[in-house]
Structure P
Amino acid sequence: MRWADTRRTSNRDGVLEEAFDAAFRALDPGHARRTPLEWEWRTERVPGGAPFVTLRDEAGEVLAHYGALGQSVRVHGQLLRAGQAVDTFAGAQLAPRARAAAFQAACEAFMEEHCGVGEEGASGDPFAFCFGFPVRPAWRLGRAGLGYSVLQEFLQLTRPVAEAGTARWDLDLALDAPWPADLEDHFAREAPAVAFDRGPAFLSWRFESRPGVAYTRVLLSRGGACAAWAVLRERQEGAARVGLLVDRFVPLRDEDAGWALEAALDDCARARGWSALALALGDADPELTRLQQRGWRPAPTPYALVGRSFDARADEDLLARELRWTLADTDLA
């Protein structure tokens with residue numbers, strides 16, 4: 001393959017979708033073909049944008065592809081743009097060495113076009129950093145050729161569902177109610193210093209418009225004002241049904257809200273017949289110790305949060321120490 005005979009494109013078509021399925025089917029024989037609705041949700045409806053670069057030969061065959069889902073991240077009062085790398089692959093038809101070279105070329109093309117120092121979080125701004133949650137073998141390729149670093153270890157926490165009778169404290173519970181009008185202001189005021197942003201557009205896209213996936217919203221309020229929330233979905237583990245927390249937010253200084261959310265999660269889990277609850281977070285999460293005190297037990301996973309910064313306001317040391325994320329910021333929710 002002569003790289004002079006390749007071209008970059010940024011249009012989604014049937015050829016790209018077929019190449020995607022072939023690449024992921026080669027890695028996972030159980031890979032399920034993505035529906036047109038899922039493709040639309042992932043590429044056309046993302047509030048923060050979903051740019052990508054596809055490397056093709058002169059005949060239009062896909063050699064490699066690199067894409068990202070745009071998100072906003074709060075960094076000590078500033079709103080920056082970040083890109084979660086998704087659907088990155090090299091053509092299954094290529095020999096191993098050519099596959100690695102094509103993959104790196106697509107990644108470099110994406111970074112050249114979409115990464116750098118931008119303004120305050122606008123959807124058209126460059127990504128201040130790109131990140132992903134690969135298994136270790138995939139990360140090694142990024143480390144070798146693309147300058148990625150491990151930022152945080154990916155932990156899974158689990159706890160059994162408690163029996164009935166846990167105190168509710170002084171908060172009001174609503175399941176699957178509309179998002180509170182003050183949620184965005186509440187998050188901006190109470191969020192950790194470095195955290196992925198939460199607002200109505202992101203939450204609606206992530207948990208209400210995704211085709212074929214059902215989520216449960218657990219909303220807590222105090223005096224009519226937003227206090228805490230969580231979003232769950234069911235996961236099957238052998239014969240057991242588990243409630244997976246894909247998103248959660250409790251202000252660090254609101255101990256009552258933390259305990260009330262635990263009680264609300266138990267109520268929700270018992271009503272659905274779940275035997276346990278599970279969530280994921282990074283080893284730098286400020287709530288890790290507090291969650292363990294509430295009965296959650298951590299275990300390592302094959303994944304890690306890896307990334308590369310392009311903006312000194314979100315340098316990799318800062319992200320490794322302080323970035324707070326949930327499963328909603330991954331491709332695993």
Structure Q
Amino acid sequence: MTRQSILFPIPASLLLVDAAASAELPELEVVRALMQDSFKVRIEHTEQTTPAAENKPSLKRDLWSFQCGLVTRTIGYARYLNQPPDFTGSFPSLANSDMGIGFDPGAWGGWYRGNTLRVMLNGRDVFAAQPASQTEMREGTEGRLRFVWELPEKGRLALSFVVPAEGEPVFAQIHLAPGGMKVESLEVRLTGYPGGFGPTYGLPSHRWVKTAHDEGGVPKDFASKEFPKVALHKDDAWVFYADQETNKESLGLVLLPGKLSVGAIALSNYGVGTAMSYPRDHREIRLAFHAYDVPNESAQRMLLESVEDDLKSLTELVFWGGK
């Protein structure tokens with residue numbers, strides 16, 4: 001399946017083409033040249049800092065809104081600035097599970113606007129320990145955003161996002177340069193609320209997850225004391241997360257097969273956690289995130305139809321300074 005492009009209306013000002021240019025270029029090429037900037041992904045960055053108080057460091061929140069034609073895709077980052085010179089005491093950068101990096105708005109908030117993704121290195125939560133030392137963004141035919149964390153012994157961890165002109169999927173790359181660190185374990189943890197946040201308001205839920213090999217669910221009459229887990233097989237390339245009660249706001253994940261050591265999806269009647277462990281010598285992880293505002297059946301079909309293109313993009317995409 002070929003990924004579809006969004007068509008934008010041509011502003012009237014762009015129809016006034018210089019006659020000499022028209023003589024030298026075919027009509028379509030003239031329009032393309034004039035429209036080049038219109039197809040770029042623009043990024044609006046806003047930030048807010050709450051001053052330090054009561055032995056807590058300053059709290060900083062950033063939002064990067066990617067303008068993809070008529071679609072807006074937002075990535076947020078909330079953290080305490082717990083490192084010198086901002087703070088010299090002892091306090092986590094991410095003080096709870098509602099803080100960190102997440103997606104918004106709409107169905108994308110189901111990936112969790114407060115905390116979509118964490119990286120565990122040698123059992124240590126890199127994001128919770130300290131804030132990113134560097135954030136960068138780039139506009140262009142795709143929008144790009146990168147976070148960098150400094151690690152002991154001159155190591156670095158970079159998290160990069162690419163948002164295409166269509167606004168979906170959002171591609172992510174985790175790149176580890178350990179420096180002098182000895183890597184004993186590397187794990188990525190994802191948090192999602194497929195179907196939304198209704199259970200916190202007393203609404204029924206039936207969280208449900210499906211992969212190419214397995215599926216599992218937590219219906220509203222679930223009676224067991226232990227919630228089920230769905231294993232991620234090494235050659236799994238996709239996961240579909242949904243709620244059969246709400247029948248909307250489902251989520252999709254595409255991952256490169258053959259990379260995992262072990263993985264599992266922990267279900268509940270509210271949040272759904274995905275844990276993916278990688279070999280100690282693994283240095284790069286690539287994922288594609290989807291979110292849908294259509295009924296589950298249509299959303300699942302859309303995910304499966306996109307897997308081939310997503311895997312190709314994950315293999316070939318240049319995230320920042322290189323593949």
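What the table shows:
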| item | result |
| --- | --- |
| Origin of the value -3500, where helix-only ellipticity at 222 nm (-39500 (n - 2.57) for each DSSP H run of 4 or more, over all residues; to 500) was derived from one of P, Q | Q |
| For 14 (relative contact order in percent (Cα under 8 Å, 6 or more apart), calculated) the corresponding structure among P, Q | Q |
| Which of P, Q leads on mean projected area of the Cα convex hull in nm², for residues 162-225 alone, largest value | Q |
| Structures P, Q, by mean count of other Cβ atoms within 10 Å over residues 82-89: label with the highest value | P |
| Of the structures P, Q, the one that 0.80 was derived from, the read-out being FRET efficiency 1/(1 + (r/R0)^6) of positions 50 and 298 (r between Cβ atoms, R0 = 41 Å, to 0.05) | P |
| Entry that produces 16.8 once mean projected area of the Cα convex hull in nm² is calculated, selected from P, Q | P |
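No lab work stands behind these numbers, since they all come straight from the coordinates. The shown structure was predicted, so the numbers you read here are calculated from the model rather than taken from an experiment. Cβ atoms are built from the backbone, for glycine too; each structure is taken alone.
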